[in-house]
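What follows draws every value from the coordinates through simple rules; no lab data is involved. It should be emphasised that the depicted structure is a prediction, and the values quoted were computed from it without experimental measurement. Cβ atoms are built from the backbone, for glycine too; each structure is taken alone.
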Structure P
Amino acid sequence: MHINADMNIREILEKFPESIDVFTNNGFKGLDDERVLEVLEKITLREALKLKKADLNSFMALIEESITTEPRKNKEDAVSLMGLLPCPVRIPLLEGFKKFLDSNPDINVNYELKAASSGLAWLDLNNLADMFISAGFDLFFEKERMGKFKAEGLFKDITGIEKYNSDFENETISLKDPHGDYSMLGVVPAIFLVNKDIIGDRPMPTSWKDILDPKFKKSVSLPIADFDLFNAILVNIYKNFGEEGVRALGNNLLESMHPAQMVGSNGPAITIMPYFFSKMIKEDGPMSVVWPEEGAIISPIFMLTKKSKEKELKKIAEFMSGEAVGNIISQQGLFPSVNPNVKNPTSGKPMMWVGWDYIYNNDIGKLIKHCEEIFNEGVRA
């Protein structure tokens, strides 16, 4: 069941108790007091957020993100699927996956697909799943994590996609793994949200180079808590602008905020955020969406499948990489899909991809840690 903006707040809290933290963290107090709940029973979510002058869509996205969907576990002799799904598309993707399994009763799978905001603390790499989905670099390339299994040749791309969407296979970019180990479902693009009221007489930033300019010192909000996207930003800045670029990015950091907190905010002059949140911007407001000239830095949504379980995983891999899922992540999440049959809303816009040669010629895990140290030096300075 989805959240409806015209549901009263008490109804939401009772049907979705996981949402209590979202309300509490956004200024709703006394939710354990029956008298308060009686009042909230008479106020819809839409009305409450209007009074608070908060953005309805972004708040609902946070609630959807908090809702847990029960995993399917404990089936005997089943293959295992684990992972982290981008929050805006997790619920519809899970619903689609359940329908797919209902129509394919021969598939025997245990699965647990958490919201990306859950992080990696729950992951047990000593008991590696047969199939894993997540965005980001560190999990898949760090030698202490998935990287060690990749080196052993455990994985294979079994999606059957010979050539990715033309948005990602052209003269400027190539996302398909030339070694045939990693599969991708799509990407999370990072763009700029500029507050025209706060930027003042400083020129509008149009590129990543602009973002590093000293004129924006203590003026930039970064998605540091969104580890996958933040690490992709660090690696790309390091590759293209070196240590000084990473240090400059730290110099210019004002604060780390969840993108949903920034929609309609009067905080930083510039917020770097996933493209998804740009669709919440009011056209007549002070916020302006900027797609970087060099391209939106992208964090790939990877899918790893065990070579030894190819037969059992084949249908699931084809579903996850198929057109139906591609349309969900592209149209609902604005996460462009690599499926060649999907028309992405970002088609024609440039993307900044670090490249497979760079990945295979560097220890990405060590590189990320090095970038974090330099970035923090910049923050302290």
Structure Q
Amino acid sequence: MTTTAAIIVAAGRGTRAGPGAPKQWRPLAGRRVIDWTLDAFLAVPGIGPIMVVLHTDDIADFTPPQGVQTCIGGATRAASVRAGLEALVDIAPDNVLIHDVARPCVTQHIIADVIAALAIGPGAAPAVPVTDALWRGSNDKVSGTQDRDGLYRAQTPQGFHFAEILAAHQSAPGDAADDVEIARAAGLEVAIVSGHENNLKITHSPDFQRAETILRGTMDIRLGNGFDVHAFTEGDHLILCGVEIPHTQALKGHSDADVGMHAVTDAIYGAVAQGDIGRHFPPSDPQWKGAASHIFLRHAVELAREMGFTFGNIDCTLICERPKVGPHAGAMTAAMAEILQIDPTRVSIKATTSERLGFTGREEGIAALATATLIKE
């Protein structure tokens, strides 16, 4: 069985990325750059061990995950790779993949393609064909052009038969742009496999934002609508959006009949395609008789968060002639925001009349319409 190890070169200081910690330790989409890179290789079956080559200042502060080992690198990239190769001598894998830690967006597909190519030849590396026009320049002026035919932008991981690339590095006279340069100087043939534009190397500060966009993937934005109606009945108060309001009548319902909160709850369930209140809290179940509506809303909020969503905003319109909502809108907003666990500026509670038309115009009840925006990044 062919064995494949990986070397992650992470000993550099990354000064071109601007002030701050070396780029491999900086946050990226909620994690560190190095964490994304390691996970990409840990997810590929059959790779191991993974040797992370670190600067002497960093090695004491890094706790390697299972299957990951560390060693101390050198003053140049080539020296660090050589140190990683020599740390694998006792294991002596058949193949080795050498990857820059600053390429956290590498895909399992690219890694697998490089490994597959090593079954045919001693070396393989991903690359992207150059498509832009190329110029030569001097003193900020174009001094000539360069034919782009046959030119590629090199990426990593660059894979090799272990014994051959170890010998190539040990005989190399100095530093090199990458391991392909050292391999070719030693007479090794290197196959080109398809790279990807997203497999960028974080070099300068703006690269972090581009990498974060790639790693977070396409944003999932959901909209849900909720509509509810409750009739008036005898009473001296009613509850709207969590606030008790004195009134000449109450609202009739199996629960506390909070028509606004019910509409918002259904909007959230709708956004995550989880039905409505009746599915989760059947009115035929006596345990929900007279229940406070915040129970339903909290359930919808927790369900949405468990599914990975955050709240963009909530908009609720109450449709009634009376009571007047305006004096209570601030308290309603605060009550709803607390349950939703979002800033009150993301909650809109407002009211309108139906111009004396229909059942709300005849003051037979109250209707509510709500919209919820949920976001998964």
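When distance in nm of label points 7 Å out along Cα→Cβ at positions 53 and 237 is computed for each of P, Q, the one that comes out at 3.1 is P. On distance in nm of label points 7 Å out along Cα→Cβ at positions 5 and 245, which of the structures labelled P, Q is highest? With respect to distance in nm of label points 7 Å out along Cα→Cβ at positions 5 and 245, the highest-scoring structure among P, Q is Q.
Taking relative contact order in percent (Cα under 8 Å, 6 or more apart) as the criterion, the top structure among P, Q is P, with the largest value.
Name the one structure among P, Q that Kirkwood radius over Cα pairs in Å of 25.3 was derived from. That value comes from structure Q. Each of P, Q could give mean count of other Cβ atoms within 10 Å over residues 37-44, but the derived value 14.2 comes from P.
Computing helix-only ellipticity at 222 nm (-39500 (n - 2.57) for each DSSP H run of 4 or more, over all residues; to 500) across structures P, Q gives -10000 for structure P.
Looking across P, Q, the calculation of Rg and Dmax of the Cα atoms in Å, for residues 205-300 alone that yields 12.6, 39 traces back to P. Here mean count of other Cβ atoms within 10 Å over residues 269-276 has been calculated and equals 18.1, so which of P, Q was it run on? Computing mean count of other Cβ atoms within 10 Å over residues 269-276 on every structure in P, Q gives 18.1 only for Q.
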